Each structure stands twice: as C-alpha cells, then as structure tokens.
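Peer 1: Quick heads-up: structures coming right below.
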Structure I
Amino acid sequence: MKKIAPIFLFLIAFTSNAQTWQHIDASEYHASGDFYAGSNIQRNFNINPYDNSIWMTGKWGGNFYINTFDPTGNYIVYDKATIPVFGQFTAFDQIEFTPAKTFVVSDYSGLFSFDGATWVLESSVPDGCSISADADTIWMSRTNQNFLKWVNEANSLGTNSFRRIQSKNGITWVSTGEWQGTSTFANNVYTLYSPDTSNLLSWNNYDFKFPHYTDTMYTSSDLGFSLAHNGMFIDTITPNNSTNMPSSSVIEFEFDQNDNIWALFAPNFQLSTPPTHLAFYDQATKTWSNIYTGANSPLDFGAYMTFELDTAGNVWVINNGDLFILKMNNWPVWLDVLETDKKEANLSFKIYPNPASEEIHVQLGENAKADKIEITDVRGSIIQSTPYFETVKLKNKTSGTYFMHLYHDGKVIGVEKFIVE
C-alpha cells in the first residue's frame with residue numbers, strides 16, 4: 001500500500017447559484033497523471049456512502065490499480081506491487097460497498113474485498129463485469145456467464161446471465177445487455193419490460209437505480225426517465241412534463257440525500273458522444289436547475305466524464321483525468337483544510353530550469369517559508385531528501401518525470417513537477 005499526503009486543491013473561479021467548483025489535479029497524486037473515469041458502460045468511480053471515501057480504479061502502463069482518498073483526505077494507491085493477492089494480471093472495474101467492506105470486481109480475477117486493513121479474494125470466478133450492493137449482499141454480474149451472489153462471507157452461483165443488476169430490499173432489476181433491456185428478476189425468472197409492454201419505456205437503458213427512500217426503480221434512456229413500482233412502469237420525467245430539462249437523453253444519474261436527481265446528458269450513449277449538460281432536478285417542483293455547461297463551469301464538455309454524490313449532496317466529477325467538486329452543502333473537512341493551508345502559507349513556488357539536468361533552482365512565493373526538500377519519482381518513492389536550499393544538485397540523473405515537495409515545520413507546503421533530461 002502506498003500512502004501519499006494530500007497536496008494541492010485548486011479553487012476554481014467558476015461560481016453559479018452560490019455554488020463553488022474546486023479542482024484536484026491528478027498529476028499531483030498519481031503516476032499516470034489521470035483519475036480514471038471508465039466509459040459510459042463501465043464506470044470506474046464510486047463514493048462510499050458509509051464514510052464518504054472516494055474510490056477509483058484504473059490502469060497505468062502495465063499496472064492495474066485502485067486509488068482512493070480516505071475520509072481524512074489521505075491519498076492511497078493499491079496495486080500488484082503492494083498487494084500480493086492482486087496477482088500479475090488483475091484488472092479492476094466497478095466498486096461497491098457494504099457497511100463493513102469495499103468490494104471491487106476484476107474481469108480476470110474475480111471479486112475482491114477490503115475491510116479497511118486487508119484485501120481478500122472473495123471469489124476467483126472470472127468474467128465479472130459489474131457489481132451491485134443490497135445492504136450486506138453483493139451481486140456480481142458476469143459476461144455471458146451465470147451471476148455470482150456474495151452474502152455472509154459465502155458465494156453462490158446463479159443460473160442466469162446478465163450484464164447489470166440493481167437490487168434493494170430483495171427487489172431486483174437486471175439488464176441482459178450493456179445498454180439495452182429492463183427486466184425484473186425473481187425466483188430465477190426474468191420478466192422483460194419493453195415499449196411493447198409499456199409505452200413509458202425506450203428500448204434503451206442507459207442507467208438504472210433505486211433512490212434512497214423508496215423502492216421505485218428509475219431507469220434513464222434517450223427518452224428521459226421511466227419509473228417503475230411494484231413491477232409496473234407508472235411515470236416518467238421528460239421535457240414534456242418537467243421544466244427546463246436540457247434534453248431527453250440521460251446517460252447517467254444519481255440521487256442526492258433528499259432523493260432529488262443530478263443527471264448527465266449526452267446525445268448518443270452508444271457512440272460515447274461528449275456530454276452536453278450536468279443538471280439538478282427537484283422532484284417536488286419538477287424543475288431542472290443548476291444547469292452546467294462548459295460556459296459556467298470548469299468542466300470540459302468535449303470530453304467524457306462521470307460523477308458521484310457524497311452523502312451531503314456535493315457533486316464529484318472525473319473529467320479529463322482530474323477531480324472536480326461542486327460544493328452544494330458542507331463537504332469533507334479535508335477539502336477546506338487544504339484550501340485554508342494553501343491560502344495561509346502562500347504555497348506558490350517556482351522551479352527552473354525545467355527540464356533540468358544537473359541542478360534545479362527554487363524560487364519561493366511571497367511570505368512562503370521552507371526548511372526541507374524531497375524529490376519523488378512518479379510512483380511516490382523518495383529519491384532525494386535535503387534541507388532547503390535555493391539550488392539543489394540532482395543526485396539522480398535518470399531521465400524522467402519527478403516531483404519536488406517543499407516542507408515547513410513538517411507540513412507539505414507545495415509540490416511542483418519537473419523533468420530530468
């Protein structure tokens with residue numbers, strides 16, 4: 001396990017409707033320079049509802065990894081170099097949570113769990129493609145294979161194959177395709193719902209899940225939202241029956257702490273076209289607001305993105321490899337601490353020349369103080385440590401990318417990336 005203290009949080013100058021965006025630059029934390037977002041179908045990003053830790057999976061070079069910001073803001077990377085049970089060819093996909101454990105599915109290796117101290121291979125059954133949690137039960141769907149069910153530390157294989165599943169209070173909805181089909185699954189029997197049986201449905205199913213406080217199933221498509229209760233589709237959310245809905249094509253959505261909706265819109269799910277809007281829906285007033293585009297947010301709507309909500313309703317978005325956070329309510333204290341520390345210490349500093357070869361010079365920002373320098377490689381390994389000097393002789397002449405960390409009184413006051421030629 002590799003643990004790196006949080007370094008940078010950048011305040012973005014975009015504000016709208018009294019909300020503020022902030023930005024965490026992945027290049028300051030991870031060797032790949034990216035927080036991985038997955039794809040429309042395979043979203044590799046989730047937030048633990050039991051402690052608001054941030055979880056992502058990804059791949060850098062030949063290394064597959066799981067990376068997380070824990071509840072206090074410490075950044076941790078789990079990979080095959082530090083967690084032997086992962087093995088040589090473990091690629092990680094979706095993440096889910098029970099009250100006691102974090103679960104990650106690997107299409108090569110099976111189902112892994114983490115209890116906060118130890119990673120365990122719960123099942124070596126391969127071909128996992130998605131997972132879902134229902135209280136203490138984990139469902140793992142498998143590509144063209146029978147599903148796996150984990151409960152009470154035991155595994156069992158089902159007799160059916162599907163690609164996605166959502167379950168709540170024993171009510172189970174599934175999809176047999178990556179983006180098509182909506183079915184209930186009870187007593188090992190599918191009941192398929194389609195426009196042939198309900199005029200409230202599309203043939204497509206881009207995202208589907210339960211809200212926090214009811215057993216009504218919401219599914220999104222190119223036609224908006226379709227709502228089902230007690231096995232029947234009973235209502236919709238579309239531009240025709242709501243106010244200010246940006247479009248009808250919803251590729252991803254999440255429920256906030258009050259069961260209102262945040263939704264991401266894009267014109268063509270199958271072709272992974274870039275999104276057009278991120279917006280909030282108030283269930284009581286049936287009104288869309290907080291409608292974000294590239295014009296009023298720091299997000300790049302020309303690139304794929306995925307998002308999650310924490311338990312306070314703050315919006316976390318992976319976009320262009322970085323994390324962006326929209327503050328809606330009180331958010332984790334560590335975000336405020338980082339921003340406060342940055343303002344108080346005036347953390348800015350410059351290093352030159354960059355690229356460098358023999359030595360590098362440090363120019364501190366106004367009022368900044370430093371007493372120690374550490375240089376790390378892209379994996380976070382310390383390769384040089386020295387008291388603070390304005391000129392640092394580079395001991396490691398190997399070409400590559402490095403990070404200079406400045407300390408004062410034992411605290412990181414800033415980090416800059418540089419290249420050795």
Structure II
Amino acid sequence: MAEFEYKARDTAGSLKTGEITAQSEQNAAELLAEHHLILTRLAPKKESQFDVSRIGNMLHRITMKDKVIFTRQLGTMVKSGLPIVQALHILAEQTSNTRFADIIRDISSQIEGGSNFSNALSKYPKVFDRVYINLVRSGEASGQLDLTLERLATQQEKSYRLVGKVRGAMLYPAFVLVAMAGATILMLVVVIPPLKGIFAESGSQLPLATRILITMSDALLAYWYLFILAAVLVIFGLRSYLASPAGKFAADRLKLRLPIFGPLFKKIYISRMTRTLATLVGGGVPILEALDIVADSVGNKVYANALHEAAKQVEAGVPLSTPLKANPAFPPLVPQMVAVGEQTGKMDQVLTKLADFYDEEVDTVVKNLSTLMEPLIMVILGIGVGGLLVAILMPIYTLGNVIK
C-alpha cells in the first residue's frame with residue numbers, strides 16, 4: 001500500500017485536497033472517483049521529516065481491540081433495527097479513543113451526505129483494511145449488513161485472541177533477555193573498572209574469562225559512542241532492507257524456517273489465511289477477489305505470493321486445491337480440506353473448521369513453548385550469570401591465597 005496526495009473538484013466545483021492510501025495510483029484514482037471527485041492532481045506523498053500530527057496519532061492509536069468492540073456493537077445495533085447513522089453517533093459518544101471517535105463521526109457525516117458505509121470506511125484504509133471494507137460492501141449489496149458485521153466481529157475477535165496468545169508467550173523470554181543484557185552492561189561499566197586496578201596491583205596471571213571481561217569493559221568505556229553508532233546503523237540498515245520487497249520476502253521466508261518458532265509461524269499464518277478467506281467467501285465476496293485480499297492481509301510474502309499464484313490458476317479454471325497442493329508452504333491438510341469444500345459447495349464452513357483446528361494447534365504450541373522456554377531461559381540465565389561471577393570471583397579468590 002502507498003500514500004498519495006490529491007487535488008480534486010467535487011460535483012459542485014469546490015476544490016478538495018487530501019491524502020489517500022491505495023495499492024497503486026490507478027486504484028487511488030478509482031477510489032476517489034467513487035466519491036464523485038474529479039482529479040486535477042494525484043502524486044505519491046512526499047515524506048516530511050517531522051509531522052506533529054503523528055504524535056497525536058501515536059498517543060491515540062486505534063488498536064485491534066477498539067475495532068473489535070466497534071464492529072461487535074455496531075452489528076448488534078444494526079441487527080436490532082437501529083439506523084446505522086444513529087448507531088454510529090452512539091458509538092462515537094461511547095468510544096474513549098478521541099481519534100477513533102472523530103473518525104466514526106466523520107463516517108456518520110459522510111453517510112448522512114449520501115455516501116454508503118463501505119465508501120465512507122475506505123477513506124480510512126489505515127484503520128479499516130481491505131477485508132473489512134470489502135465485507136461491508138458485500139453485506140450492503142446483499143442486504144445483510146448486520147450478519148456481515150457479526151461475522152467480521154467474530155473473525156476479528158479470533159485474530160485478536162491469537163495475537164494476544166503469541167505476544168504473551170514471547171513477552172517473558174524477551175523481558176529476561178533484555179534484563180540480562182542490561183545487567184551485563186551495568187557490570188562492565190560499574191563493577192569491572194574498580195576491580196581492574198586491584199587485579200593489576202596483584203601482578204598475578206588472570207584467568208582467560210577475566211581478561212576477556214576486562215577487554216570488553218575497556219572497549220565499552222573507551223568507544224561507547226561507536227557501539228551506539230553501530231547499533232543505530234544496524235537498526236536503520238535492517239529497517240531499510242526489510243522495507244524492500246527482497247528484504248521482506250527474505251525475512252518472511254526465514255520466519256518459516258526457524259528451528260523452534262518456524263512451525264508456530266506457519267500455523268499462525270495458515271490460521272489467519274483460512275479464517276479471513278472463510279469470512280470473505282461466506283460474506284459473498286468472489287473467490288478471485290477474496291484470494292487477492294487475503295494475499296495482501298496474511299502478513300507473509302511467501303504465502304502472499306502463493307495465494308496470488310493460486311488466484312491466477314483459479315482464474316484459468318483450475319480448482320483452488322490443486323495449486324495449494326503443489327506448494328510446499330501448505331501442509332497436506334489444507335488442500336485436502338479445500339478440496340472437500342469445493343466438492344460439497346461449503347467452502348466457508350470447511351475453511352472455518354480448518355481455521356479453528358489451526359487456532360487450537362497454535363494454542364497447544366504456545367502452551368508447550370511457554371513450558372519449555374522457562375527452564376531453557378533459566379539455564380541460559382544461569383550460564384550467563386555464573387560465567388560473570390566466575391570471571392570476577394576466580395582472581396579475587398586467587399588474590400586472597402597470595403596474600404595468605
């Protein structure tokens with residue numbers, strides 16, 4: 001997705017300026033045309049060095065939880081017969097996130113001005129993704145917006161819980177490793193320098209571990225600015241590389257090949273892919289369009305490329321299960337279940353069951369991972385702390401023997 005700046009005139013001839021996010025310049029022009037705007041200028045957005053509005057956006061970031069609550073409550077209100085404009089007004093007043101409340105009010109104003117709900121949502125692509133907008137558009141076309149919103153809310157809730165489980169499993173080891181790194185740096189900067197003078201006065205041969213520790217301490221104290229500069233350069237270099245198509249693909253492929261976490265990532269992506277595809281197909285979105293949307297929202301270039309290739313073959317008349325079966329990124333269960341869905345005509349139900357299965361698999365792997373990680377982290381922590389203590393205490397013990 002890219003950002004574009006535009007100038008256009010509405011049907012009354014008034015000049016309008018703004019920004020829009022779209023896959024391409026042509027797609028941006030089509031989205032603006034849907035809002036009855038006649039383009040006079042459309043160009044890629046130039047990144048400014050500093051934007052004050054970004055600070056406000058960071059302070060009032062719209063989370064997945066905000067969108068889950070919004071979608072569920074809106075679906076309930078619409079199902080009970082409340083007009084969508086009135087429902088949006090109520091939700092805007094109830095939302096504690098001021099930025100999200102402003103967006104909801106603007107969407108309500110657009111609907112009151114004659115726009116439909118999906119077009120109003122498309123003005124905020126960073127908040128409402130393609131899956132969300134296309135499902136709402138499908139629900140409007142079928143006259144089942146309430147059912148579509150409920151299906152969408154369920155899909156979001158499942159994704160939210162899945163992300164929460166994975167983050168929770170990663171939080172503990174990340175905290176321990178950061179704390180261990182901080183303690184090591186503190187020891188090198190604060191503890192080792194005073195001991196260095198004592199060791200030098202003794203004149204005795206220091207153990208190898210102690211000499212290594214002293215060398216690291218000297219280097220950190222003398223060239224700390226170079227370490228910071230190197231860290232900054234590495235971070236920016238990695239970010240630039242990962243932002244490129246080749247870097248993104250390489251990183252996503254590496255995720256799937258990691259020894260312990262690779263199988264977990266595969267299950268997460270397949271769960272996300274099958275549940276999103278089930279929601280789109282069940283909502284009435286054509287299979288080719290659904291595959292294209294899922295490819296852009298799955299979050300992994302390996303699976304995105306596989307789905308784009310599958311969409312080309314499906315367009316040529318090949319069953320979806322065939323390209324999935326030929327691709328090693330998909331476990332055999334996936335094409336088998338998709339084939340069942342194609343034969344029975346119940347693709348959305350089969351994909352939902354498949355997503356539920358992989359959700360349970362992820363849950364099991366995360367629980368086992370948490371159980372295994374705790375003793376492994378304790379061993380790593382023990383080796384690290386023990387190594388530091390031995391490197392410091394051994395020469396002190398030797399020095400004590402010399403004094404005796």
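Where a number appears in this text, it was derived from the coordinates with a stated rule and is not lab data. Predicted model only: the values in this text are computed from it and were never measured. Cβ atoms are built from the backbone, for glycine too; each structure is taken alone.
Peer 1: To test your reading of the models, identify which of I, II gives -1000 for helix-only ellipticity at 222 nm (-39500 (n - 2.57) for each DSSP H run of 4 or more, over all residues; to 500) when calculated.
Peer 2: The correct label is I.
Peer 1: Comparing distance in nm of label points 7 Å out along Cα→Cβ at positions 139 and 283 across structures I, II, which is largest?
Peer 2: When distance in nm of label points 7 Å out along Cα→Cβ at positions 139 and 283 is calculated for I, II, structure I comes out on top.
Peer 1: To test your reading of the models, identify which of I, II gives 41, 26, 17 for semi-axes √(5λ) of the Cα gyration tensor in Å when calculated. All intermediate terms of the calculation are to be shown ahead of the outcome.
Peer 2: Values: I: 41, 26, 17; II: 52, 28, 21.
Computing semi-axes √(5λ) of the Cα gyration tensor in Å on every structure in I, II gives 41, 26, 17 only for I.
Peer 1: If Rg and Dmax of the Cα atoms in Å, for residues 171-274 alone is computed to be 20.7, 68, which of I, II is the source?
Peer 2: Attributed to the structure labelled II.
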